[in-house]
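Coordinate-derived values only; no laboratory data. A quick note: this is a predicted structure, and the numbers were derived from the prediction, not measured. Cβ atoms are built from the backbone, for glycine too; each structure is taken alone.
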Structure 1
Amino acid sequence: MRKMNRELSSWLVAQRHPIERLMAASLGDAIPAAGSPEAETLRRFRSFAAAALRRGDGAVPALDGIRVDEHRATLLLSSWIDAAAAAAGPDAAPVREALVPILVRFRIHLRSAQPARQASGAPRSSKRREVSAAIDRISDAFLAIDVDNGRIADANPGAGALLGTTRDALLNSDVTKLLSEPARDTWWTQLDAVAEGGEPRRFVSSLIDSGGEPIEVEVSVTRFAKRTRTLALVVARPTDRR
C-alpha cells in the first residue's frame, strides 16, 4: 500500500496540468481566479495530498494565511478529485478511494484553523507583505538560504508541506539537515556557484523529509545579494521519477 501511495503521489505531480485542464473544462466559468482564496486553497490541498500519500498521518496541511469559505473550497477540491479520477481512466476508483479521506483530513484542519484566522485580523498591506504572500501562494517549496552559514532565512508553507514539517520550524535551521550525505556536495557546489557567479542554476537532487524519506526534486536557484549577506533563493519541485 505504501508503495502504491508513493506512486500515486508522483503520478499526481506528473499529471498536474492534464488534471487542471479536465477540471477547467468541467467548471467552465465557475473556475476561480488564480489569485483567489479558493485557488490558493486548492494549491495547498494539492501539496498536502502529495505529502499525505507519501507520509500518511504524519503529513499536516500548510494553512498559513488562508482565509476561505469552507463550503466553496470543498466544492472546488471535490472537483479536483473528480478530475484526477477522470485522468486516471480505468484506475479512477482507487484514485478516488485514496484522495477522499485526504480531503476529509484537510477539511478538519481547515475548520480548526478558522478561529485563529478570524482572530488574526486583516493582513498587513505593505509591499513586503505582498511579496511574502506571493511566495506563500506557490505550491512548490521555497527556501532562502544564507550561503555563508547554510541557515534557512525564509521558507514558504509549500516547503513545510513537502518536508513534513512547518514553515516556522524551518526558519533558522541548518539546511544540511535536509540533505543526505551524497546530496550535500551537489547542493553546495550549486549554491557556491550562484553566490560567486550570480547566474541562475538548475539541477536535480534530493531532500530528506521529517521522516527520513528522500524526495527527489528539480531545483532552481537564483542569487539575492544584500548589504550584509548573500541569499540563495531556492525553488524545489518533486520530480515524477520515484
Structure 2
Amino acid sequence: MIRTLLIFMYFAIVCFGQHVPNSGFSATLSGQKVTVADGKGNVVFERIFNDPAEFTVSLGIDSAQQYVIREKQMHKDLPLYILFLYSLTDSFYVIDSVYSGVYEPAPFYSEELGRTVLLVGNQDFDSLYSKNEQQNFSAVNCLLFDDGMLYNVNDQVYDVFLQENEQIVSYIENSWSGSAKDCSVSSELKSAIGAVYVNYLNAGEKVLARQFLDDYYQCSDKVSFKRFLDSQL
C-alpha cells in the first residue's frame, strides 16, 4: 500500500540509518543485524531480523528520540509487519512491539495533537484477506508515546483517517469501474472496503461509513461483515 503523504513525512521528521545523537547508546543496522552499543562502545544488544528497516523519531514531549525497527516477514505471499520501539536515552530497553499486519508502520505528525504518532495496522484484518484480492489493506490505528508507553489515540485525531481513505477509495473506485457491481467484485475488495469503513468510523463519520459499505459491499453476509467491522473500534 503506497502512502505518498507518509513518504514525505518520513523525510520531514525521521532520520534513517543514523546513530541517535546526544544519548548514552547508539544503534546500528547492518544488513539484518541490529547492534546497540553504550557510550563506551560496549555492545549491549544484538538481534538478527528477517527484513528490517530502521528510523529514529522523537515521539515524546521532550526532544529525546526513540529508535524504531520495522520488521517484515512474508506469510502466504502477504508482507506482514511488526514494529519494535526502543529507548536509547538513559538506558536501553524495548518499549513495546506492535503487530501491524499488512500495513507498513510509519510515523505521522498530527497537527491536531501537535505531536508525532505511530501509524500501525489492525491485526484483526488478517482474517479478511483472500487469494482473490490483488492488494490487501488494513484500517489504521494511531499510537501516541507518553510516560514510556504507547497509547491508542484514535479518538483524538481525525485528518489522518480521511487521508488514509483517499488513496484506498481511489483504488476501490478504479477496481470497481467497468466491473459488475456484485459480490464477486466486493469479495476482491473486502479488506479495502473494510479499511475505509473503519477509518470513517474512527473519524466519527458514521453516515459516510454506512453509505460507503452499502454502496460497495454487495454480498449476502453484509450484516455479519458490518458487525465484525464495528467490533474493531
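So helix-only ellipticity at 222 nm (-39500 (n - 2.57) for each DSSP H run of 4 or more, over all residues; to 500), computed for just one structure, reads -8500; which one of 1, 2 is that? It must be structure 2, since only it matches.
The greatest value of relative contact order in percent (Cα under 8 Å, 6 or more apart) among structures 1, 2 is that of 1.
Computing FRET efficiency 1/(1 + (r/R0)^6) of positions 158 and 214 (r between Cβ atoms, R0 = 25 Å, to 0.05) across structures 1, 2 gives 0.65 for structure 2.
Just checking, which of 1, 2 has the largest value of mean count of other Cβ atoms within 10 Å over residues 150-157?
Values: 1: 21.2; 2: 15.5.
For this comparison of mean count of other Cβ atoms within 10 Å over residues 150-157, the top structure is 1.
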